[in-house]
1. Using the calculated result 0.10 for FRET efficiency 1/(1 + (r/R0)^6) of positions 58 and 154 (r between Cβ atoms, R0 = 25 Å, to 0.05), pick out the matching structure from P, Q.
2. Given 1.9 as the derived value for distance in nm of label points 7 Å out along Cα→Cβ at positions 130 and 170, which of the supplied structures P, Q does it correspond to?
3. Have a look at P, Q and say which one yields -11500 for helix-only ellipticity at 222 nm (-39500 (n - 2.57) for each DSSP H run of 4 or more, over all residues; to 500), as calculated.
4. Distance in nm of label points 7 Å out along Cα→Cβ at positions 106 and 210 was computed and gave 1.3; which structure, P, Q, did it come from?
5. Assuming 21.8 is mean count of other Cβ atoms within 10 Å over residues 202-209 as calculated from a single structure, say which of P, Q it is.
6. Name the one structure among P, Q that semi-axes √(5λ) of the Cα gyration tensor in Å of 26, 23, 15 was derived from.
7. Ranked on FRET efficiency 1/(1 + (r/R0)^6) of positions 26 and 82 (r between Cβ atoms, R0 = 35 Å, to 0.05), which label among P, Q comes first with the largest value?
8. One of P, Q was used to compute Cα Rg over 2.2 N^0.38 Å, for residues 66-161 alone, and the result was 1.08. Which label is that?
Structure P
Amino acid sequence: MSSGTAKAELKPIAPARVRGSGAQTVYERVRQAILDLTLEPGSPLDEVQLSEQFDMSRTPIREALVRLVAEGLATTLPNRNTIVSAIDFVRLPVYFEALTLMYRVTTRGAAVHRSEDDLTRISGFKDAYAAAVEAREALAMIQANRDFHVAIAEAGGNVYFTQLFSRLLDEGRRILRLYYQSFDDKLPRQYVDEHEGIVAAIVAQDADLADDLAAGHAAQIVRQIQSYIARDTSARLSLKGMHR
């Protein structure tokens with residue numbers, strides 16, 4: 001499901017002039033564009049074009065690209081060009097396994113350790129997600145969903161779980177964006193209801209129920225994404241066969 005080539009035109013991803021933040025600004029802006037698919041898999045990340053776009057020297061651009069390559073979001077080719085990394089569908093089963101575990105352990109931890117301030121933050125992100133679903137704003141849905149689950153992880157108090165879960169959620173944003181597109185960004189109410197159930201279990205400090213609800217929430221997301229990928233793959237194979 002990769003698209004674009006190293007020779008394709010670089011899409012605009014930020015205001016033409018950004019001053020004062022250097023490599024961090026470039027890193028954050030390009031990373032966001034990759035995660036929300038503004039820059040599609042295979043899109044070029046050309047140092048010269050980015051330097052002009054951000055009105056910066058090539059040194060901070062190069063530093064930002066090195067960080068993106070280290071995170072697996074960008075790939076340096078043998079000819080030293082850099083492109084947006086392809087989505088690795090082969091590794092999805094082990095990704096889903098790790099994601100499901102983090103859903104469960106962080107939600108259970110939140111039910112045990114949450115404070116009133118934690119509940120306020122979690123509920124705020126829950127409401128933001130519901131509003132984004134109602135408005136059919138996919139990028140806002142993805143961001144609010146991430147913030148919701150990271151807030152739950154933070155409430156559990158284990159910084160290692162929070163860091164790992166944050167990275168997994170970020171890695172999954174491109175897949176989630178493709179999946180939301182399959183709904184034409186009109187998500188079923190089920191997603192909002194499941195978030196509300198999880199919050200209620202955390203409020204009640206029912207760790208077992210929180211664990212069960214998180215496991216079910218993760219399982220249905222995994223099933224839906226796997227189903228979407230299977231349908232998309234079948235459709236592409238059928239189209240390919242028609243052109244033989």
Structure Q
Amino acid sequence: MIAENLENLRKRIEQTCQRCGRRAEDVRLVAVSKTFSSDAVREAAAAGCMDFGENYVQELQVKRQALTDQSLRWHFIGHLQSNKVKYIAEYIHLIHSVDNLGLGKEINRRAERLKRIQDILVEVHTTDEATKFGVLPDRTIDLLKELSQLKNIRVCGLMTMGPFSDDPNDSRKSFRQLAELKKEILAGGIENIQMQHLSMGMTHDFEAAIEEGSTIVRIGTAIFGGRVKNVN
């Protein structure tokens with residue numbers, strides 16, 4: 001079932017890219033595996049998916065230990081507390097959710113100890129929903145300038161979440177705002193800042209996100225089905 005879901009999803013991504021004049025290979029699929037078992041991740045990997053997104057450090061640790069025989073790229077996409085960075089700093093591929101300088105400094109400190117450069121995205125709050133995290137759009141450039149001074153992190157782009165809605169078009173305002181912010185940042189020419197990625201779009205709105213410029217879509221339900229509680 002997971003392999004079939006992935007095949008259908010890839011077709012939808014390709015069709016969406018064709019429709020808006022983009023290349024499907026320019027959109028990276030991150031399978032959101034939170035609450036799903038290591039076996040489910042293994043099944044998705046067997047179907048050719050190598051990028052997996054997790055929201056909780058402890059759950060990520062369990063799965064990584066169970067899947068040491070797999071060459072996977074782990075993405076941290078949830079709210080990350082500074083005191084949890086040490087648990088993932090050695091191996092995390094991309095952190096999508098940096099929204100303050102304190103967190104950036106801790107990631108930088110851990111990466112420096114490990115003699116690696118950690119790729120991150122800055123999470124931007126583009127809705128009116130208080131439950132969502134992220135730096136406000138009008139504070140984003142200031143945060144990027146501060147993060148650009150840290151030598152062991154590399155800002156690779158921006159991330160956002162659309163509003164809670166069943167209508168994918170309701171997310172377009174958020175996605176367009178992020179795309180416009182990317183243009184503004186590029187025009188400003190901040191040193192040591194890259195803007196190759198816009199991480200936006202989930203199961204219900206990824207097609208709208210691609211049409212608005214997303215380069216990373218974070219999809220769980222369309223791959224794994226409804227959420228479960230078993231994470232062993």
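1. Values: P: 0.10; Q: 0.45.
The read-out was computed on structure P.
2. Q
3. On the way: P: -23000; Q: -11500.
That value comes from structure Q.
4. Traced to structure P.
5. Details: P: 16.2; Q: 21.8.
Computing mean count of other Cβ atoms within 10 Å over residues 202-209 on every structure in P, Q gives 21.8 only for Q.
6. On the way: P: 33, 23, 16; Q: 26, 23, 15.
The structure behind it is Q.
7. Values: P: 1.00; Q: 0.60.
Across P, Q, FRET efficiency 1/(1 + (r/R0)^6) of positions 26 and 82 (r between Cβ atoms, R0 = 35 Å, to 0.05) peaks for P.
8. Values: P: 1.37; Q: 1.08.
Among P, Q, the structure yielding 1.08 for Cα Rg over 2.2 N^0.38 Å, for residues 66-161 alone is Q.
All of the numbers you see were taken from the coordinates with simple rules; none came from a lab. Just so it is clear, the model here is predicted, and its values are computed rather than measured. Cβ atoms are built from the backbone, for glycine too; each structure is taken alone.
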